[in-house]
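What follows are several structures.
Each value in this text was obtained by applying a stated rule to the coordinates, not by laboratory testing. Just so it is clear, the structure is predicted and the values come from calculations on it, not from any experiment. Cβ atoms are built from the backbone, for glycine too; each structure is taken alone.
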Structure 1
Amino acid sequence: MLIFDVTLYENIEVYMSERFGNWQFPEIEEGKPTKYNWVVQHVDKLHLGYKTDIGAFTYINAQYGVTIEDYVQIGSHCSIYSISTIDDKSGPVTLKKNCRIGSHSIVMPGVTVGENAIVGAFSFVNQDIPADMVAVGVPAKVIKKIQK
């Protein structure tokens with residue numbers, strides 16, 4: 001059973017200011033690891049929000065557009081694809097404000113992960129995840145609403 005306590009940080013603004021106090025936009029070069037060891041292809045089509053956190057060894061293919069809004073957290077070893085040559089799908093990916101993507105997860109083309117949504121580790125996201133929901137699995141399925 002998955003247990004998630006959203007009351008851990010009752011004041012999210014305080015938590016975010018502590019977590020991202022000295023945050024700066026990272027330098028991103030085409031196909032080269034950032035100083036945090038994540039890589040982007042098609043950098044010109046990546047829209048990176050303020051105070052984002054992208055884990056090491058994450059790969060982002062932004063050929064058809066990837067938008068990562070403010071305060072998004074992406075775990076290590078994730079893959080975000082706006083194009084898939086395996087099934088010939090393509091489309092923009094949007095990670096809405098304050099959503100979190102667990103380590104080793106994959107987000108496929110055309111997917112939007114809603115504001116404050118949480119995707120559990122090792123999930124395969126091939127459809128939209130609504131705001132304020134927790135989704136896990138292969139493929140990812142919504143398992144509960146986050147109570148605020």
Structure 2
Amino acid sequence: MTEPFTLETDAQGRFTLKRPAQDDVVDVRLRRAFPWTRPSQSISIRNKDGKEVLLIEDLADLAPDVRQTVEAYLSSGCFIPRIQRILEVDLGFGFQEWRTMTDRGPAEFRVQEREDIRFMPDGRFSVKDADGNLYELPALGDLAEESRKAVEGLI
């Protein structure tokens with residue numbers, strides 16, 4: 001179980017970690033250890049040098065106000081559009097040009113390597129574009145037929 005703590009925001013918008021009988025840690029950052037498979041578990045709170053100072057085992061164990069603060073912070077720093085439809089995948093010379101519709105609107109991007117499309121245990125895929133941006137691709141069975149046909153040969 002995660003030790004008790006609170007997070008307070010200062011005038012500059014930085015978080016301060018406060019724990020009973022310990023020094024406060026100013027300017028902490030939160031990172032998910034498993035953002036795809038277990039987004040509510042193993043949340044690392046790190047000091048400004050990147051050293052872990054507290055591990056949140058499960059967000060469900062936190063007081064509602066602290067959980068809401070942590071979830072808001074994590075969602076503001078995480079931008080992973082979910083591909084809803086694949087309009088076209090154009091195979092170029094050693095790369096793929098994707099035209100898609102995502103939950104954030106239309107997106108066009110280039111995938112450099114076949115290894116940039118990774119299978120996840122629950123059937124979804126992560127797709128990394130040439131600029132390092134990540135997209136979530138649902139399991140093939142969850143895609144419409146035309147979208148599935150556009151990517152079946154790539155995966």
Problem set entry | When FRET efficiency 1/(1 + (r/R0)^6) of positions 51 and 91 (r between Cβ atoms, R0 = 30 Å, to 0.05) is computed for each of 1, 2, the largest belongs to | 1
Exercise. A value of -4000 was derived for helix-only ellipticity at 222 nm (-39500 (n - 2.57) for each DSSP H run of 4 or more, over all residues; to 500); which structure in 1, 2 was it taken from?
Worked result: 2
Problem set entry | Source structure (of 1, 2) for distance in nm of label points 7 Å out along Cα→Cβ at positions 115 and 131, computed value 0.4 | 1
Problem set entry | Structure from which -0.63, -0.72, -1.16, -1.39 was derived, log10 I(q)/I(0) by the Debye sum over Cα atoms at q = 0.14, 0.15, 0.19, 0.21 Å⁻¹, options 1, 2 | 1
